[in-house]
Structure 1
Amino acid sequence: MLTDLALYSDRLFMAAAGVYLLAMVLHALEYSSTRTPKAVLVGAGGPEVEQADVPAEVPAGRSRTDRLGRMGVALVILGVVLHLTSIVLRGITAGRWPLGNMYEFTAAITLAAVVTWLLVLRKAPSARPVGMFVLLPVLILMFLGGTVLYTRAAPVMPALQSYWLVIHVTAISISCGLLLVPGVASVLFLLRRSSLFPQFTAKLPTADRLDRVAYRTTIIGLPLYTFAVICGAIWAEAAWGRFWGWDPKETVAFIAWVIYAGYLHARATAGWRAERAAWINVAGFATMIFNLFFINMVVAGLHSYAGLG
């Protein structure tokens, strides 16, 4: 029975990845069929400026572009259902909280990222063209999780059999997935403000919209990440007799926290609210990815045996 559930869990994970891939294709078709918005003149002979914060194309009724976008979002929702069911079945199969190895951690991060993106869409429907750019790193992570990082469902070692596994690792998984979205938004913001690929980036939401998505999502993600780091320190004191030992995983997690705190500070400081703040956010995102893969898989430390966040 448990063997069957484990098989269903793995197949649902692959099915979710396939649905996300199809959704990304639909979003790519939506993006390619969107008309490039024209600049608006301010006054007679005034300089050209970006249009107001509206979708690149406002469809009349159900245009082809609108239908593609709606179908893409519907598939993302279906993928979330399959993804969540896969994680639940994994936990039932293993007889524990399903966050005991890198495969499960990656599955949780990608689910959190996609759910965050759906919540962003509820508040900012004009950001829908960004969907394919959010799903791309999600699919890359899911591919790595299902191949290189895959581990069969099994009980965890005694050192991880603690209620702090549920609290700390769940919080760090959700916060990492949540922070993936502003990382992508800041990268697109920098592309939108640059002169690179103008015909391609002109179809993106306005730079102001991308900046607000990055900022508002980080405001939610950083406190949760802070809570996860604090819980990890408490667990470390219970398990190893000290709150902080400058283990490589702890050190890079702290560096990421400092960078994200610096981003929020820069975002509220005059003169740093545009490109400079976005670069800081991208650096924080890169540090999170570095901590997730390189530190877990290459550098030896107290966290190496677990492959956890």
Structure 2
Amino acid sequence: MTHAKYRDHLPHNAGNIFLTDGGLETTLLFLEGFDLPYFAAFNLMRTVEGKQAIENYLLKYVGIAKENGAGIILDTPTWRASQDWGDLLGYSPEALDAVNRESVEMLHDIRAAHETDATNCVINGAIGPRGDGYNPALIMSAEEAADYHRPQVTAFVEAGADMITAVTMNYINEAIGIAQLGAEFNIPTVISFTVETDGRLPTGETLEEAIRKTDDASGNSPAYYMINCAHTTHFDDVLRSGGSWRSRIGGLRANASALSHAELDEAEELDDGNPTEFGQQHADLSQYLPNLSVVGGCCGTDHRHITAVHQHLH
């Protein structure tokens, strides 16, 4: 097993903001012309060309982090690499396990080649929802969620990931199941919720409810929470409205576009918004998030957005 360098002590905190990447899938699909059935970037790991594209994509962000003397969270391209999606793409459980492990190993290679004292590289195993990222049509119990996601978490832990992040969680039980798994495996775990244009989860709960219920059910096990796959204007009112729960939010990965999830699903072209404005909006929101430690992007964002966020925050 490759050594998990930061598992016992994540180096990012509110005084030491780390960058992460932007919208991997939207970049590969719209800007680089790759075919991504089911939005599954992990499928590109099958080919030399595909794997190289993912590496080149990540190295662009490593470069931004180094230029700015910042650390970086390196994500595996595995948002879709769980069994229901694997089935659709013809992956056996063994093949899926292999691609999850290979994705972590790729990040170890990038870290070995590029980490510096100023730019710590943290290896993060990315977990996506079992169902659609925007539409929680299938609601599991927390126990079912833990069982479903266990193979992927096992692969990440054994391959030497420093941490895991469940991204685009759109209902509470799935988040709880993954938080409980992270506690069981003793690996730092981040839960990232997505919200609709009203700042609530697709199932109707507030962010505060989602965070409190997940914390209560998992013994406060998540290292922190994030918000992703929503535009800053969809949740800024919620953050401005106050509450100590905001101290549990450590990361933001917003969409470039202010469109709703339903509108984005129908979009034929990439809406990349305004990178400068995107950066300013993050600076404005950061005053409401005392423990913000990770900034990156989600759908439609690229290196311009992440550079702008860093410039505005510093």
> Where is distance in nm of label points 7 Å out along Cα→Cβ at positions 34 and 146 largest, in which of 1, 2?
Replying inline: 2
> Comparing distance in nm of label points 7 Å out along Cα→Cβ at positions 154 and 194 across 1, 2, which is largest?
Replying inline: 1
>> As an exercise: log10 I(q)/I(0) by the Debye sum over Cα atoms at q = 0.11, 0.15, 0.16 Å⁻¹, calculated from one structure in 1, 2, equals -0.70, -1.19, -1.30. Which structure is it?
In response: 1
>> When helix-only ellipticity at 222 nm (-39500 (n - 2.57) for each DSSP H run of 4 or more, over all residues; to 500) is computed for each of 1, 2, which one produces -13000?
In response: 2
> Of structures 1, 2, which gives 4.3 when distance in nm of label points 7 Å out along Cα→Cβ at positions 10 and 258 is computed from the coordinates?
Replying inline: 1
> Hey, distance in nm of label points 7 Å out along Cα→Cβ at positions 122 and 138 derived from one of 1, 2 reads 1.5; which structure?
Replying inline: 1
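Bear in mind these aren't lab numbers, they're just calculated from the coordinates by the rules spelled out. Note that the coordinates shown come from a computational prediction; the quantities given were computed from them, not determined experimentally. Cβ atoms are built from the backbone, for glycine too; each structure is taken alone.
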